[in-house]
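Right after this note come the structures.
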Structure I
Amino acid sequence: MIEFLVLGALAFAAFVVFAVLGSVFWLVFLPFRIMGWMLKGLALLVALPFVALFGVVAFLALGAGMLMFLIPFVPFVLLAFGAWWLVKRTRRSAASVTS
């Protein structure tokens, strides 16, 4: 029974030692990780205009094809708009109240 107590204490000590070594390892390499994040952010800022430009070009090039597939849905959109208009229309009574 005492063996398990000693084994548990040794395992806890090993865990503490490895945790301290891991935190030291993490602290040593943390500045390099931060520098990597900064460089990735800079690369994103440089690449963002090109991504936007390619997005606009792709939209212009593929927009006609998308419209071709959207044309069959126009009657359904008109029906939905008409139903919405009927529901949202205010119904005022023609009778006026005089006092």
Structure II
Amino acid sequence: MGKPYDAVIADDRLVEREHLTVAGRDVSISDASEATNMCFVSVDIDPGTLQIRVPFIPPELGPLKDDLTNMDQACGEAEKILDIITPVLPDRLD
């Protein structure tokens, strides 16, 4: 099992961009660029946290034509994934 939701979002390497309630669950969309080039979406599902991580490749690292190149794009894709999985989220992770 993963860490509890409160512990995950308290990680000082994450900067919350948006807090939502989705299907009755707390959701945090966070910028993780302090530690990595990723957007994290953390979903509170007892007894832990479901995380969606979407990376991007900064322009200076030579991304390919269709690669995500910034945090806004990565978080936009993460939100699309969240929208797709929301209807089938389990009640619990165990």
Structure III
Amino acid sequence: MNALEIAKSVLEAKGGFLHVNEIAKHAHEMELCSDDELKDLPKLLSSALSKEVKTKKPFFSRIKDGKGGFEQGVYRLKKSQRFPKHRWGES
């Protein structure tokens, strides 16, 4: 599995938002990575998630802090909007 698939499966299972170190720990507990991969997994997750968040239609999003920025290394699954916000014929 690549880093994005690992992050997606962990965040779907745990829900909410997690830091990349916690995602790596849960991935190891869920047996998605081995002991050898556990050392490098937070760095791989951080780089893959930061690149993926900057795409046009990301699956992940960062968590805002109260000061107008983002918390470092904390990600969640992006909420998908399945339905339009307004009804047909309304503006």
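No lab work stands behind these numbers, since they all come straight from the coordinates. Being a predicted model, the structure only gives us computed values, none of them experimental. Cβ atoms are built from the backbone, for glycine too; each structure is taken alone.
Here are the numbers:
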{"quantity": "At a computed -12500 (helix-only ellipticity at 222 nm (-39500 (n - 2.57) for each DSSP H run of 4 or more, over all residues; to 500)), which of I, II, III", "calculated": "III"}
{"quantity": "Test item: Cα Rg over 2.2 N^0.38 Å calculated as 1.10, pick one of I, II, III", "calculated": "II"}
{"quantity": "Comparison of I, II, III by mean count of other Cβ atoms within 10 Å over residues 26-33 - largest value held by", "calculated": "II"}
